[in-house]
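FYI, it's all coordinate maths here, none of it is from the lab. Please read these numbers as outputs of a predicted model, since none were measured by experiment. Cβ atoms are built from the backbone, for glycine too; each structure is taken alone.
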Structure I
Amino acid sequence: MTDANINIAEPVYDLKTITSVSPILESTPWLKNSTPRSQALFELFKVSDTKSEWPLVVHLINNFTYVNEDLFNESKQKIAERIVSWIKSNNVYYIVAMSDEDEADGSQSLLQSLKNAEPFNGVFDEDDFINSITAGVKKIEADMPFNQRRNIVLIDDFIGTGKTIKRKIEWLDKALTKMGVREKVGIRLCALAYMSNSQQVISYLMDEQKLLNDFFSPIVVNRGISDHFNEPELSQNMELMKSLESGLAEKVARVRGKALNLKDHNFGYNKSEAIYSWADNNLPNNVFPIFWWALDKNNKKRKTIFRRI
């Protein structure tokens, strides 16, 4: 191999780039099997300092949780089995997407898929699956008055910081209390995946506030840097990520609504440090922006490994 420029489809990359990036592609099927993602990885290498920043990128990719079809089906089965294990006679259960009524999100995608889960066969009817948390409250209200205990099993695709689930469960608690049925309704939560540090919020909801009866998630996602390094490597890698993110635009305009500010997404939203994706579903904003931020510091469009709307 004498030519320093080797054509991998398009564009052309030099030998150093090829030898640095190819091993990661070969060991990461979800990158290798996607031409756009492969090219985005090559572009990320080109803007990284190869001696310091690139090893951090490699570390993040090697520890990335990518939920492909096989892992999703396995996880869906576990969620369904756990929900069935919670069922008690003389209780009514509703499976409710964590989504707000006016938004389409991953919780609804997970809910739709759960409908056909084998453990649910003969256990639930179509009407037991509810597409939003507000619709779940309306369903409870429509049931009133009732003697049989009701149970809401909230479904979410990904829990990042835990702030959103805390806000929504507290809202649900207040709504049920206002209706005078809180003592007759149990609240449980299942997620496809959750960040390990959100366990503190979940434990608070369960053990201290007593708002949540049970929680289950088959996939735990650790923070990409903080949960993998000790000092002094921890601080060093934090600085390297800051350097990588300095190559991104400060703002990205949206088709409608307010522009996205990078300062709100450094290290992922609320500094989550997430390294997670569920196949082709919308990427959580908790993920490091180097993987999905649309513009570079010169406001030029980037090739990104993931796309987020």
Structure II
Amino acid sequence: MRRLETTAPAKINLFLEVLPKPDGADLHPVDTVIEKIDLCDRLTLRVTPAHLDIKSNIPVLVTPENLVFKAAALLKKTYRIKEGVSISLSKKIPVSAGLGGGSSDAASVLLGLNQLWRIQEPVSRLVPLALGLGSDVPSFLFPGRCLVSGFGEKVKDLSTPTKFQYLLILTGVKISTAAAYRWLDDLTYQCHSSKIMVDALKRGRPELVAQKMFNRFQEVVTKKEKRLRGWEKKLDKNFNHYLLAGSGGAFFAFLTGQEFIPLTSILSLQGRGKGEGDLTGSGFLSEENAGNAVKFLRVSTYGR
């Protein structure tokens, strides 16, 4: 049987503004700049005679409610495909961390099955299907950095040769995206525009991009979740530019050069004593905190 292996990258939002709901709408429009990073899930798709099934290294994800399964079922129904698929998902991206792992997985399945099932639709024709699965899914149909607006259906390529470096702080705190949006409904604020970030990216200067980072969710999510408020205070002491990832609960710090990250900074974030060394390349340090693995992972702009 035919098979395909693919990767699904995580994302961070270099800029994220949530706009007011239009009259009669259930969802908020967004204005956001999405950066894919090289923390990836891996998927293997194997064509079957008819049935759909999913396997994963995370047992709780083996369910028809998984977006991966829903993506395959939606494509099969829409194009009346007689064949099925067996999907193996090797999960590396934390769940409910604001990194878009589920949406990325779903987009990878749409793209992979478009090829494996020989549907051969242009990517633009897959956007409505992706949007039906979730507002983040369309952005993962396209490689590279992108500007997303509307309800997720408008995606504009912002790819440049410039790659950026980040320190990803996986706090282990899980935040419901739906809850984060509800918390925003209680706020009154003046909306910012992504134009400042788009202009900074065009100039290709890392320090300027770092200065223009913004996330509307950060104020309200850290206010509601005291553990993230604690992380915010620690990050303030150690990094000039950092941001909540999506609706949380991961953070990322923007590294404006190829500099090493002193181990003393990591130990400070962990609330531990002084140490020597550095975190370089794509390694990470971790500790157990209230049953959750807190990880610090150096990542960069994703490129296929």
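From which structure (I, II) was FRET efficiency 1/(1 + (r/R0)^6) of positions 238 and 294 (r between Cβ atoms, R0 = 25 Å, to 0.05) calculated, if the value obtained is 0.60? Label of the source structure: I. Suppose FRET efficiency 1/(1 + (r/R0)^6) of positions 174 and 222 (r between Cβ atoms, R0 = 25 Å, to 0.05) works out to 0.15; of I, II, which structure was it derived from? Only one of I, II returns 0.15 for FRET efficiency 1/(1 + (r/R0)^6) of positions 174 and 222 (r between Cβ atoms, R0 = 25 Å, to 0.05), namely I.
Among the shown structures I, II, from which was the value 21 of relative contact order in percent (Cα under 8 Å, 6 or more apart) calculated?
Details: I: 17; II: 21.
Derived from II, not from the others.
So helix-only ellipticity at 222 nm (-39500 (n - 2.57) for each DSSP H run of 4 or more, over all residues; to 500), computed for just one structure, reads -11000; which one of I, II is that? This figure was derived from I. Given a value of 0.20 for FRET efficiency 1/(1 + (r/R0)^6) of positions 142 and 198 (r between Cβ atoms, R0 = 25 Å, to 0.05), calculated from one of I, II, which structure does it belong to? Here the read-out was taken from I.
Looking across I, II, the calculation of distance in nm of label points 7 Å out along Cα→Cβ at positions 14 and 150 that yields 2.3 traces back to II.
Which of I, II yields 0.97 for Rg/Rh (Cα atoms, Kirkwood Rh), as computed? Only structure II yields this read-out.
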